[in-house]
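Nothing in this text is a laboratory measurement; each read-out follows from the coordinates by a stated rule. Quantities reported herein were computed from a predicted structural model and do not represent experimental measurements. Cβ atoms are built from the backbone, for glycine too; each structure is taken alone.
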Structure I
Amino acid sequence: MSTAVVATSPEVRKMVERVFERSDSVLWTDALPGIVLHNLETQRYLELGELGYRAWALLDGARPVGEVIARLTSAVTDNEPAVVAAEVWEIVVTLAENGFVMERRDG
């Protein structure tokens, strides 16, 4: 799947180009096939399934959101690519909005 499918508006295109990394204030534990996250600053918990677990692993500050979506879309074969892309998009937005991941800013 190309990121062009996801990038339909200027806001979405900007988000796809952003690079996120896991927040230092988040503890996590495997809850296979998923993961449980705890943000110590906000005292929020988040439980993610297998796709969320994979997204979390890729949000390490090394690649833009579009690449995370593309990698996961190509790796998951039991669902339509557009469905997987939408699910990954929702996971990334939820993680960012709740402070579990932060945008990497090279200084």
Structure II
Amino acid sequence: MSAKITNSPCFMDVMARVTKERIRQQELFLAGKLSFTCASHTADDNRKLRVLVEEVGEVAEAIDLLEAAESRGDGAASALRREELHAELVQVATVAVAWLESLEVKP
């Protein structure tokens, strides 16, 4: 397939952030700091859904904090909160990608 995503000049940068986070999560798992990742076959779909929903909740919280900073006219806090929102969205995407991985590869 040779189609390009023409309306998103930063698509590859976003995917690189997701890849970096996916590797970070795998390293935490291998170091014993996480009991599983959503790519693990040892966790069922209900558990993976709870992880994904928790990450979506963190996106909602980041939006609340961003809106509060913007309503105060606090530019520095708004910039920080916007970066936190980006980071949380990367984590949502990463969890979804990991979960997809677990569905693609049979144990």
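Work out which structure the value -26000 belongs to, where helix-only ellipticity at 222 nm (-39500 (n - 2.57) for each DSSP H run of 4 or more, over all residues; to 500) was derived from one of I, II. It would help to have the intermediate numbers written out before the result.
Details: I: -13500; II: -26000.
So the calculation was done on II.
Work out the source of 1.3 here, i.e. which of I, II gives that when distance in nm of label points 7 Å out along Cα→Cβ at positions 33 and 57 is computed. The read-out was computed on structure I. I, II: which one has semi-axes √(5λ) of the Cα gyration tensor in Å, as calculated, at 28, 19, 12? Derived from II, not from the others.
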